[in-house]
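**Student:** Structures given as structure tokens follow.
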Structure I
Amino acid sequence: MYEKRKGREQVIEVTKINGTKILVNPDLIELAEETPDTVITLTTGRKIIVKESRQDIKNLVKSYRKDIYA
């Protein structure tokens, strides 16, 4: 379970290619690339193929960071 920081979740929600929604800790995202599917590589080495575009992932992470540091 992810802790909440000041009542805010420390995760972003993305959709795996099979339609399953998952929560990802954005601090663990090392790389997001379109090949043509969007592949998120975590610092652990795990790779996740998601429906969101690379730009969508970037926006989710930016929004998360804005919320955390606001």
Structure II
Amino acid sequence: MGALPKRKKSKSRAGNRLSHSALKPPALDICPQCHSPKKPHHACPTCGTYNGREVIKMEGQKKPAA
């Protein structure tokens, strides 16, 4: 049989250990072209722009007026 703990871990110690496993909401930025939410450092899924230029060709969408 393997090693076993000598003492029970208290509820506060277990809570302190588990305090970092909570789910956090994703960080979002606003697209400067179409003003829709997008992930930071990613191309906008709505208009396909990144850093002021079109990097993804969006079919069926009008280009934003720049």
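**Student:** Matching task: 27 is the computed value of relative contact order in percent (Cα under 8 Å, 6 or more apart). Pick the structure from I, II.
**Tutor:** I
**Student:** Using the calculated result 21, 12, 11 for semi-axes √(5λ) of the Cα gyration tensor in Å, pick out the matching structure from I, II. Mind showing how you got there, number by number?
**Tutor:** Details: I: 21, 12, 11; II: 50, 13, 8.
Going label by label, the one that fits is I.
**Student:** As an exercise: FRET efficiency 1/(1 + (r/R0)^6) of positions 15 and 47 (r between Cβ atoms, R0 = 30 Å, to 0.05), calculated from one structure in I, II, equals 1.00. Which structure is it?
**Tutor:** I
**Student:** Supply the structure label, taken from I, II, corresponding to helix-only ellipticity at 222 nm (-39500 (n - 2.57) for each DSSP H run of 4 or more, over all residues; to 500) with the calculated value -3000. Don't jump to the answer; show the numbers that get you there.
**Tutor:** On the way: I: -7500; II: -3000.
Of the structures listed, the value fits II.
We did not get these values from a lab; they are worked out from the coordinates using the rules stated. Bear in mind that the values here come from a model prediction, so they are computed numbers and not experimental data. Cβ atoms are built from the backbone, for glycine too; each structure is taken alone.
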